[in-house]
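Just below sit the structures, each encoded as structure tokens.
Derivation of every value follows stated rules applied to the coordinates shown; laboratory data play no part. None of the values given here were measured: they were computed from a predicted structure. Cβ atoms are built from the backbone, for glycine too; each structure is taken alone.
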Structure 1
């Protein structure tokens, strides 16, 4: 099903997928809002610059953090400004709130915005309404929306259940998102069904920290076999001993036609 989009939205989507194969490696760097400082303040700018040099397609930052990054880093890497927040100290950490607007993200140079929704949470109704509101505002500004959709809440037993992941993905499309990030549905086959049912590109969450490169590479390969547009991988990259090198190895798997896959790039670390 063709999705009609404004010229501005199409232009910014092309910046996200500027390498022409329709695939994406997004590195979320928004964790400090929920979990507290994850690195020294002076490391964020060099980290983003290194990720850009490694071929990462986009990074996710909160609006305030953007100010710590040299704009030159975004010459080849897209900027996604995250609009949702909560902390792990809250009475209900699953209750995400909007803390920024699309217009504020545009002023910071965003190529896209992202919104987090926890399906099945106690605050699901408000989060769905927030996503719909952001999608409407983003449409007026010509800005793509990445919906980060997670099955989380009192009635969710298995957040990776294929039927739940599929529901989360299509729900994002129904409410106006242009891209959707969801958890892995357990296998490449199950994930392929989710992708087939969703009318917008599906980006799969990187998940918890993997035990070494072979395990991580196997996960990336399974995701890409499913037909997903790519991955949104944070901790497995920015917490690696060499984030730029780790990003380069993952890029080589996500974009095999663009990156020369040499033995030293994909060698275990």
Structure 2
């Protein structure tokens, strides 16, 4: 690797052997280094790849702004998550979590308390990520003189949820979580009762919605032209279809784009399954 830019004594922007730009960190790695110089590989502790289309300069500046010990803490803590998640954890996730932890530790030292109002939503929508986040938080707290509050598991869980999407944008995950809550409110108003989000069919519905958000964000909604299937499902589940139309209106309003007929059909199927649960 060769130096492209020095951010500080410990962080540099570099070009790797494949010609790609990466962020290299290590004690003294940037000290007296100049663009074009070869990097001493023995000094490199961690290499971050600016994925998700992120600008390498901006990503490097973010890495440089995080204390090295907090980067290391986040990386070690995420080792716990890597064994429990289907999707790999990118550099974006490591740096994003490190940035969050660093700010949380700073707030704690300053006596600033922040409440996270999404605990109920996260526990229902992302139970697996929340369990892993609680394990991560437990590890982090073993390394701190003053432990972070239990509520910090909520934003950590959202970082893990975000790791499963191609957007790399945590704001996308917050938006998705808010829409999930709104959709369940519409369902409960339509049927005049609450839905248990811990059932298998509710979990299937939530999983379907999570992947729908990715499809919608990337312009790849389901559009298989299954008109006969759609007609049969509408005829079989008219009440669920009427409710799916209400959810469609919410999704189109919040996302700013129309849903395909196939997406509405699958919403209908999932609603029908959940309604069967509450009627049973």
Structure 3
């Protein structure tokens, strides 16, 4: 809900409870000027400010603003349980850390994959790819959940497509160790273009998570920059650096979202 409707709703609930603005301030420890500006529709408060006001008035945030989790289009495919959202977001955060660590091994394996032909390397490379994909799958499943939670369909679809394309390219990378070696350059270019487009879409979607302020905005901006660098191909080494940074931001963002759900 956006201003001025938000302010009108809070004003309505305050009067319904028979509170003056001063009495409300005493209950939630928010500056009276802030309450006045919110009710007048002059400012758009953060979600935790709204929750503090509603708690003081004896109302539930989710019931008032209908923020309950509504199943998304990909829940069945990804095994998402709407009754375990907090737990699944924590799982996403843990796998995000695993994916971040696995990324260093994956990049190293990619660099030397053109030189090594031994069976041991092929097995090691395949294992790294499988671990990396599983970690990414659970990590980005978290963003599919967040997309459904905040009615952000672009976030749902972009996160799901990243999971799908990663599965496709992981299978392609592993099989290329044995066949299709002549097409490695084409595969690499296709990967850069696909992830470039998806990173831009994901970045735009994350920027829309306005409840999480600067963290969501800068995470989105970095994701968009990464996508642009990948599409530029020659700037892809820069994308390698920004991608590691944005992954840290995304892990923190998942943590923040999970924490906000727990508090709610």
Identify the structure, out of 1, 2, 3, from whose coordinates Rg/Rh (Cα atoms, Kirkwood Rh), for residues 18-57 alone was calculated to give 0.97.
2
Compute distance in nm of label points 7 Å out along Cα→Cβ at positions 26 and 170 for each of 1, 2, 3 and report the one that scores greatest.
3
To test your reading of the models, identify which of 1, 2, 3 gives 3.5 for distance in nm of label points 7 Å out along Cα→Cβ at positions 138 and 210 when calculated.
3
Assign the value 0.70, calculated as FRET efficiency 1/(1 + (r/R0)^6) of positions 98 and 250 (r between Cβ atoms, R0 = 35 Å, to 0.05), to the correct structure from 1, 2, 3.
1
Once mean projected area of the Cα convex hull in nm² is calculated for all of 1, 2, 3, which comes out largest?
2
Which of 1, 2, 3 yields -19500 for helix-only ellipticity at 222 nm (-39500 (n - 2.57) for each DSSP H run of 4 or more, over all residues; to 500), as computed?
2
